[in-house]
Structure formats: structure tokens, C-alpha cells
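Below you'll find a set of structures to go through.
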Structure 1
Amino acid sequence: MTVRLRGHHLLCLLTFRGAGYGAAFVANMRGIAERLSAGEAAVIVAGPDDVCAPRLDAEAKGLDEPHCRLPGIDWRDAKALQAASDLLGRPLGPGSVVAFGAEEAARLRDAFAAGTIRAACEGCEWAAFCTDIATSDFAGTLLAPCGP
């Protein structure tokens, strides 16, 4: 099986340490981080992805209004994918496959900490939280790079 990820969630996973929009969201994100850490690949998708699933379920039940489909989120995805593409030296877009190997994850985290791939984070409610995590050398994050 493959994890479906939208563009900006590539960045979110770098700093995920167990906080989120609610218990269902956190449990789901934790499972995704575990799957990717075990070597499962991610495929880039346009629009809502596997990370969004609990928020969309809550929306369907009338319990939550997720930001998954707001217009600015597509901009955030595009910015994140462009930055990651430039950094990794290959185009990333819907259908691209990404594995969080040790080298790729280290490059992404180094650039995230330096602020060079964070244009997509502009205006995000989690930006300061993620900055704190990056300045602590990503201590306690749940995505463990796999393989070489």
C-alpha cells in the first residue's frame, strides 16, 4: 500500500511529534509517520490526502470544518512541492513517488530548519510550533528516516 500525500504535508511530517487537530487526526498522522518510517512510499496527490481523512470524516458528520479544500491550501501545496523539487533536484507533483530515506529526509530537514523550503508555511497556524521543533534538531519527531 502507498500513503497518499498532498504537497504541504511533506513538510508537516518533518516536524510531527504527536500534536494536531484532535485525537483522531493525531492517531492517523502517527500511523502515517510509522508507515513511512517503515519504508512505505508516498505518492503525491492533488487535494485531500490520507492525512486529511479524519478531518473529512468529521466534516461529513457535521462536526468539523476542515481547511482541506480551502483555496489557499492548493497554493500551500504548490509552494511546498516547488521548494522540495528544487531542493531534491527532481520535479514533484501529482503521481510522483517519495520515500523518506535517510539522505532525502536529512536534506529536507536541513532546508526546513534553515527556512529555505518554508514558503508554504506562511500564514500557517502551526508555523511557530514547527520552527521550535526545527530549532531543537527535530527532537521527538515521529518520522524516522528509513534505509539509505
Structure 2
Amino acid sequence: MLRTKIHIAISAIGVILGISAFICFCIVYANIEAGIWALMSGLNAALSLMLHCHYLKQSLHVNFSRKALQYIRDFAIVGFVSGGGLTIFYIFLECYYGLEILPINTSIVIRLVWSFMMMKWGLLLYYTTRKYLRTYNDHQFFSENPYIEET
């Protein structure tokens, strides 16, 4: 229970940071790529937050089917793979060109950080959905309904 509450707090921080970084980088500094990666990071954190909250309220099985969790897991895999690819790409660009952090609107380092965060939240969302998919009992679908009377 405490572990789930800690995961909820961390996910909430991830959502707040992702959305605020999106607003900051897209509107204030005009670094659209960093803003998009921050938004995708916040979206993965929001999905993780939603799953943890439903699990804590014991309504995960009511609101999400096994197939819905598999779709969320697939979205997490896409976020992880694309974030990993972008992180490697930005590391290469930073090593090759050796640019500074300032000016922020053309900074590769900020894009690198938020692509890494997107990769991290994709991985965490994948592990969250994998953990919660294990709580589904496949045998209960094939058992007899206890509310049906035998005649």
C-alpha cells in the first residue's frame, strides 16, 4: 500500500514536470522538440498515475480490461523505444557538434534530457502495466458463475 502511494507521488511529480516543461519550452523558449518530448513524458507519467490510483482504489479490474492494459503497455513500449532512439541520436549530435546549452531554443542538451525522460517513463509505464496484468486471473473467466443456480 505504501509502495503504491510512493509510486502515485512520483507519477504526479512526473505529470506536473512534463506538462510545465511542455508549456515552458514550447511557448516561452520556442524549443518545440523538447516541449513535445516533455509532453510525451508527462503523458506516460499520467497513464502510470491513473493505473496506480485505480489499483489503490481497487477498481483496476472494473475500469480496465486485459486488452486495454495491453494497449497501454504497447503505448509504453513505443514511448520507450522512441525515447531511447532519440536519446542516442541527441547524444551523437552533442558529441559531434559539442554545442552549448544556451541558447535554449536550439539546445540539444535539453532535447536529450527530455527524450531520456520519455524513455524512462515509457519503461516505468511498461513495468506498471506488466505488474498489473499479472493480477488478472485467467482461470476466473472459465469458472462457473457462483450466482447461477443449478437445476
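Quick check on the output: 17.4 is mean count of other Cβ atoms within 10 Å over residues 7-14, derived from one of 1, 2. Which one produced it?
So the calculation was done on 2.
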**Fill in**
Re relative contact order in percent (Cα under 8 Å, 6 or more apart): value 28 computed from one entry in 1, 2; matching entry is structure 2
**Prompt:** Quick one: Rg/Rh (Cα atoms, Kirkwood Rh) came out at 0.93 when computed from one of 1, 2, so which one is it?
**Reply:** 1
**Asked** helix-only ellipticity at 222 nm (-39500 (n - 2.57) for each DSSP H run of 4 or more, over all residues; to 500) was computed and gave -15000; which structure, 1, 2, did it come from?
**Response** 1
**Request:** Check the numbers for mean count of other Cβ atoms within 10 Å over residues 39-46 across 1, 2 and tell me which is largest.
**Result:** 2
**Request:** Have a look at 1, 2 and say which one yields 1.19 for Cα Rg over 2.2 N^0.38 Å, for residues 15-94 alone, as calculated.
**Result:** 1
**Item:** For 0.6 (distance in nm of label points 7 Å out along Cα→Cβ at positions 55 and 135, calculated) the corresponding structure among 1, 2
**Value:** 2
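Throughout, read-outs are computed from the coordinates displayed, never taken from laboratory work. Predicted, not measured: the structure shown is a model, and the values here were computed from it. Cβ atoms are built from the backbone, for glycine too; each structure is taken alone.
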